[in-house]
1. On percent of Cα pairs over 34 Å apart, which of the structures labelled P, Q, R is highest?
2. Comparing structures P, Q, R by Rg/Rh (Cα atoms, Kirkwood Rh), for residues 56-151 alone, which one has the largest value?
3. 13.0 is what came out when mean count of other Cβ atoms within 10 Å over residues 112-119 was calculated for one structure; which of P, Q, R is it?
4. For FRET efficiency 1/(1 + (r/R0)^6) of positions 72 and 128 (r between Cβ atoms, R0 = 25 Å, to 0.05), the calculated result is 0.50, so let me know which of P, Q, R that is.
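What follows draws every value from the coordinates through simple rules; no lab data is involved. Computed from a prediction, not measured in an experiment: that's the story for all the values here. Cβ atoms are built from the backbone, for glycine too; each structure is taken alone.
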Structure P
Amino acid sequence: MTDQWQRPLHYVAIGDSLTVGIGSDLFHPSFVGYYADLASRALERPVFTDKFARSGATTAEIFNVLYLPAISESLRTSDLVTLTAGGNDSIDAAQAFLLDGNEARLLSASERAIAHIKKIIERIHFLHNPEHHCYAIRLLNLYNPFPSIPQADTWIQSFNRHLNEYARYPHIKIADIYSAFQGRQNALLHGIHPNDRGYEVMAEVLDSLGYAPLKH
């Protein structure tokens with residue numbers, strides 16, 4: 001093996017409460033810890049992780065923090081990036097809908113969230129070292145934490161359809177968390193957040209995408 005493949009893989013996890021691991025039991029990792037272990041096994045390389053996340057962060061807030069020097073530098077040298085974003089935009093939109101019943105508000109919020117996702121992706125690409133072509137970005141789509149609100153599912157599916165458009169870009173794959181959780185919310189959620197098993201499922205979905213172009 002070359003020195004390039006012997007060196008540790010640098011994994012950067014960016015996002016909201018899902019990346020933080022809200023809902024998991026004490027001393028249990030979020031999906032980030034599970035996924036890092038799976039990646040290390042699959043790639044036969046040690047993995048070290050930087051995590052930049054805040055519970056309650058919206059897509060706009062996540063985009064803005066990418067300009068902080070420490071985060072910019074971490075992304076610049078990253079091999080693998082995961083992003084959880086959009087869930088809090090969804091919650092904000094659902095709460096507004098419950099107040100006024102305006103479904104247009106839901107779709108407008110979806111469009112704004114996707115616009116911010118686009119900016120986040122562009123920022124990650126911009127920061128990457130031009131000589132470092134071998135990196136992967138994994139975007140996690142949204143599961144539905146409100147199965148009893150049909151309009152919320154409409155918002156989430158709209159968001160996920162738009163997110164799927166980014167799968168055509170090099171380095172990017174979409175983890176379909178929506179399908180993995182649909183109909184299993186009672187087993188995988190603790191309130192609106194995943195429980196320990198839910199976070200394991202998220203990591204398993206990510207792992208199922210493979211690690212190209214990190215592994216040939």
Structure Q
Amino acid sequence: MVFAIILSGGKGSRMGLDVPKQYINIKDRMLINYSLDAVANCDAIDYFCVVAASLWRDKIETSYSKACKSKFVGFANPGETRQLSIFSALLLIKDYCEKNGITAETVLIHDAARPNVTAYMLEEYIKALSGHDGVMPVLPMKDTVYLSKDGKSVSELLNRKEVFAGQAPEVFVFDKYLKANERLMPDMIKTINGSTEPAILAGMDVAMVEGNERNFKITTKEDLEKFIQEKVNK
């Protein structure tokens with residue numbers, strides 16, 4: 001079985017909005033619904049769960065499409081960090097499988113703040129997992145890349161052909177990824193910044209596949225305005 005995790009526990013404090021960005025209404029739909037619909041319309045995904053604070057759960061559930069409702073298995077509690085939120089969802093999936101006599105073979109992790117993901121993208125990344133322990137979409141660096149150890153002066157010029165920007169969703173073999181996270185508990189997991197880090201630390205084989213520039217993460221007000229303009233001009 002293929003499970004998806006939608007991360008929607010962030011508070012969006014960096015954007016200075018009244019509500020977390022994933023719950024902003026854009027064209028009469030919350031931002032999170034764009035990702036949920038992609039998951040619901042992806043035939044390669046069997047089930048999904050959402051990491052969200054209890055305050056927003058009713059609002060999320062009432063906004064689900066019928067396709068979403070048929071795949072939804074529950075809410076996971078947000079953790080102190082992003083990776084702890086992911087671990088919370090992994091445990092929910094493990095528990096769901098044990099109770100229902102099914103096996104989670106694959107897990108896909110996506111951010112609600114990346115609303116331009118499509119069902120086609122999700123399916124392609126899941127297919128790319130064959131023969132690997134994990135898959136991460138990446139973008140090549142277009143600009144010259146420098147390393148600065150003090151944040152003030154250039155320490156080293158990096159070869160941009162060897163540097164890539166990671167995106168979501170990332171896809172992993174469920175059991176191996178769960179064990180990779182368990183090894184980091186209870187303290188080291190708090191230092192993790194990206195979903196793929198536990199896999200790399202555990203020696204998992206993570207393949208890089210071509211990402212999509214349209215699948216950008218909404219982090220700033222400028223990102224949000226860009227997304228709104230895209231939807232308005234459609």
Structure R
Amino acid sequence: MLAHVFEAEGLATVALSNVRPFAERSKIPRALHCEFPMGRPLGKPCDPAFQRRVLDAAFALLDESQGPVLVDFPEEITDESDAPLSCPVPPRVDTSLPEAVDEAKALRPAYNRALAEYGRTNVGRLAEADGVPDLVASFVKILDGTEWTEAGIPDNNLLEASKDIMSYYEEAAAALSEHVPGARAAESWFFRQTASGKLLKDVRKKLQEAGLPLAPYIAPGTQ
């Protein structure tokens with residue numbers, strides 16, 4: 001929609017499309033539609049040559065003086081986006097802790113390796129990495145019957161807490177895996193193969209049944 005505003009002021013625009021029907025309905029002035037997995041607008045990770053071809057094709061549309069123009073990028077990418085990432089879950093270290101909390105603590109070395117390699121993290125909305133096991137422990141309390149507003153989650157922000165946990169796990173998974181994963185492979189690994197992933201889904205179900213409107217967003221709809 002912003003493209004129409006910019007064009008009306010004389011600024012030429014080009015957009016990348018992942019959902020063709022939306023681009024058609026929006027009548028985007030110039031759009032390159034790419035049949036890539038959601039979340040990967042430039043296609044293949046770690047492949048700058050491929051990404052450059054996408055950008056070149058997109059900017060070539062600026063030669064079109066009138067729109068709407070909607071062009072399909074000639075290459076498609078399909079992958080097993082929903083297949084869980086193949087990487088190990090750490091063995092139990094401290095059996096006196098809830099399984100999910102113990103698991104989160106055991107993943108810290110892998111998280112640290114990923115942070116050192118990539119130099120960035122999405123953890124930190126409510127807690128830094130040191131606080132992730134405490135966030136997990138709060139969700140354990142909710143599942144065990146503690147009122148969610150009294151479980152110790154900062155600002156009672158369930159959604160940001162769940163995102164910190166997911167980010168921590170997915171970044172740790174990047175260090176445990178030796179290949180570029182599918183688009184949602186790390187997400188699927190987290191929710192299907194880890195104790196904390198199962199915990200978040202169980203809490204989502206519990207709070208949905210209790211009628212909490214924000215409960216469905218504790219975990220992605222794809223899970």
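1. That would be structure R.
2. R
3. It must be structure R, since only it matches.
4. Values: P: 1.00; Q: 0.50; R: 0.05.
Checking each candidate, the match is Q.
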